[in-house]
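No lab work stands behind these numbers, since they all come straight from the coordinates. Not measured: the values here are computed from a predicted model. Cβ atoms are built from the backbone, for glycine too; each structure is taken alone.
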Structure I
Amino acid sequence: MRTLGFVPLLTHPDASSEKFVMNAMAVAKHLDADVYAQCIYVDIPDVSNAFSGVLLNVPEMIREAENKSRKAGEKLLEAVAKAATEADVSVTTEETNAPPYGIGEVAASQARYGDLSMMEWDTAGSSARVVAEEVLFSSGRPVVLLPTSMTVGVIDHIMIAWDGSRVAARALADATPFLLRAKRISVATVLDEKPIDKNIGERLALALQRRGLAAEVLTLNIGGRAIGEALQAHALEFGAQLLVMGGFGHSRIRDFVLGGATADVFNHVRLPILLSH
């Protein structure tokens with residue numbers, strides 16, 4: 001069975017970038033995966049009334065926003081077709097509409113039909129963050145965050161952030177397609193962030209080695225830094241191209257309360273990160 005990657009193409013209020021499209025296709029090529037790309041156009045409900053048409057010209061503002069969304073989507077679909085051809089990746093595309101408040105929900109619902117979702121991450125783009133959080137915590141599928149600040153290339157060294165928890169185990173399982181292709185796997189345990197069994201890293205590395213995977217153990221100290229920031233810094237220091245970790249959090253009426261490591265990651269993504277909840 002082939003792996004199916006889901007790529008949501010956002011068009012409102014900020015459009016996904018062509019850089020994200022290229023990065024997503026690079027990941028798909030690495031996994032020998034097919035891609036399902038969904039272009040989500042904004043469909044703004046008519047809130048006009050007798051005064052808004054005169055004072056604010058609301059109907060015209062709505063039309064302009066929807067036209068902008070449509071043009072951005074058409075451009076993204078062209079970029080997907082071009083990038084897929086260059087990467088020799090099989091892509092299926094779909095176009096759909098969603099109200100501004102429902103874009104994340106639409107993306108999360110569609111993500112359930114794939115094996116993993118690839119999401120753009122731009123620190124300055126709050127709309128991308130909202131959708132990424134929704135997909136991570138509502139889809140039941142892993143998410144690979146792809147920062148626009150870098151170009152995805154070879155992914156043959158993977159760092160696993162391991163604390164022996166349920167969500168870490170879930171992330172480990174969801175990362176299997178990447179692990180099977182890795183030349184090097186680093187199992188990273190943080191010793192000075194919370195009480196932890198110092199041997200859990202060795203146990204996971206041994207379990208991976210028994211499966212024929214090249215796994216090693218790294219014990220880390222964060223030294224007072226935010227754990228998400230420290231994990232990424234260590235991953236980059238050791239040359240990892242992908243960080244795998246569990247995502248903590250829950251929703252309260254569409255607001256996300258994140259665990260420390262997950263919140264730190266969302267604040268600043270410095271390399272591709274596979275998150276699983």
Structure II
Amino acid sequence: MTDWLAFSRACVADITAELARLPTRTERERVVRLGEGGDETTVIDEAAEQVVVARLEALGVDATLVSEELGVRMLGAGGPLHVVVDPIDGSVNAKRGIPFFSLSLAIADGATMDDVVFGFVHDFGSGEEWVGRRGGGAWLDGRPLVAPDPGETIEILDFEGTTTAAIAARAPAMEGIARRLRVMGSLALSLCHLAAGRVDAVCCLKPARSIDIAAAQLLVRERGYAIELFEADGPFGAAPLDLGQRSRLAAAATPDACARLVEALQA
């Protein structure tokens with residue numbers, strides 16, 4: 001059986017070496033092509049993905065790879081095992097040297113969010129390692145997350161997937177719902193911070209894809225918190241692990257708090 005935690009840590013080491021090889025904004029942000037996820041693929045995106053894919057291929061596993069840049073690709077004979085990876089979540093931060101971006105990697109025994117059995121998010125700024133295991137809880141740097149739950153009253157709301165226009169359009173609706181806003185630049189890490197109780201809720205104003213959330217959502221759900229893809233068909237757990245479905249997202253400590261956010265975002 002594959003030790004996915006050891007595998008993830010090896011990927012972190014490889015990506016860290018690529019970051020050192022490409023230390024400046026000039027080197028990192030040159031666009032090389034359009035990724036299968038629809039966003040521009042930069043040098044740093046491509047370099048990070050290549051080292052992860054190389055490690056996967058070396059394992060010799062039969063799996064379905066779902067990746068930011070390559071899209072959906074069969075490894076070996078393919079099959080129900082899914083590896084969902086965003087090698088650089090928060091790539092704008094990474095390109096500019098802002099230390100808040102991550103490797104997001106999820107392992108699933110099927111094709112939906114409910115099938116995710118292992119989630120791994122590594123923060124390249126702080127060095128923190130976030131791990132979720134289906135039925136086994138959520139962990140930060142090897143310790144179980146047992147922090148106080150985020151409050152029913154939302155003091156800090158994290159906006160992600162943002163542009164100036166999106167913030168200007170939606171921030172007024174949050175008055176009376178959230179006291180403070182934060183915009184940090186990595187959806188995977190923001191969901192991890194929710195799992196740790198550091199923020200009270202997260203909204204993604206841009207339609208999110210499975211690669212953005214597959215790993216971190218496991219930590220959120222293992223903590224018993226609410227998360228919704230409110231523009232998707234069907235329940236959250238049935239969301240496919242692919243690049244086709246896109247939906248805005250809300251997550252909070254309770255279903256009621258999450259519902260208030262969804263209502264405000266849809267107004």
Structure III
Amino acid sequence: MKLKLRIICLLACLPLITPAQLDTVIYMKLNKQPTSKEKAFYCITLLKKSDKKFVETRFQKHPDIQWSQTGYSKIKVLSDSVLKVKKYQDNKLQLKLKRYFSPVNDSIYYFEEVDKQDHLWRTGYTKNKFPLHLVQEMKTYFENGQLESIRTYKDNRCIESTHWHEDGTPAPENRAIDLDSLAEFPGGQAELFKFISKNIRYPQQAKNKRITGKVFLQFIITDKGKVSDVKVIKSVHPLLDEEARRVVGSMPNWKPAKFMGKHVNIRYQVPINFKLIGFW
């Protein structure tokens with residue numbers, strides 16, 4: 001079965017914290033393997049606030065070589081086997097949990113994460129207590145206790161994943177494996193948006209009715225680089241939806257994504273903004 005992934009275009013950028021402020025900086029490639037700062041796609045920083053308090057921050061690099069913060073965690077060491085973790089996104093507290101560890105052997109720990117309401121949130125195996133360095137298997141759970149996902153890791157890289165909906169039905173296309181490389185439009189992301197801007201034709205009827213908005217589309221870049229299965233996932237108006245679908249469907253072949261050295265299908269999302277300027 002060919003692999004399908006869902007990739008969301010991230011455009012917001014924030015500066016990376018100066019490494020001199022930090023105790024640990026880990027740079028990783030797209031496939032979560034260690035690399036240099038210049039070649040990195042992800043970055044994890046660890047700041048020691050005291051002997052028992054730390055801040056773990058995660059970043060992602062964008063095509064314009066800017067970094068954006070994807071979230072951070074405040075970690076408090078309660079004992080050798082228990083951590084208290086507060087997870088934040090957009091500077092808002094998202095989750096409070098405790099992470100319990102038990103040694104499997106000299107190099108691997110089994111861990112369980114339980115939230116404030118004593119719901120089991122995640123279990124797995126890791127080489128580090130923080131930042132986690134995942135190995136073997138990790139499971140995540142919904143609040144109702146239903147299994148959400150099982151992911152297989154090899155040296156911190158997700159190489160296989162299976163997901164379910166909250167009612168227990170399979171979600172076969174919701175995959176989260178760590179690719180070697182993403183699918184790429186010829187010339188990169190900047191050229192992608194230039195292509196859309198150059199080829200979009202604002203429907204006259206939509207202009208007359210002053211219909212505006214942002215249409216979100218989802219499509220597959222096949223292992224041959226072809227664009228297929230174009231769908232509108234957030235509609236504005238049938239006139240704009242159809243034009244957005246037409247433009248995406250007319251795109252040239254992409255450079256296909258790679259996983260474990262082989263080309264694979266990848267599911268991609270892109271927004272197309274219809275805006276009338278100087279139109280009254």
Distance in nm of label points 7 Å out along Cα→Cβ at positions 212 and 236 gets 0.9 when computed on, of labels I, II, III, structure III
Determine which structure produced the value 36, 21, 15 for semi-axes √(5λ) of the Cα gyration tensor in Å, calculated from the coordinates; the candidates are I, II, III.
I
Using the calculated result -3000 for helix-only ellipticity at 222 nm (-39500 (n - 2.57) for each DSSP H run of 4 or more, over all residues; to 500), pick out the matching structure from I, II, III.
III
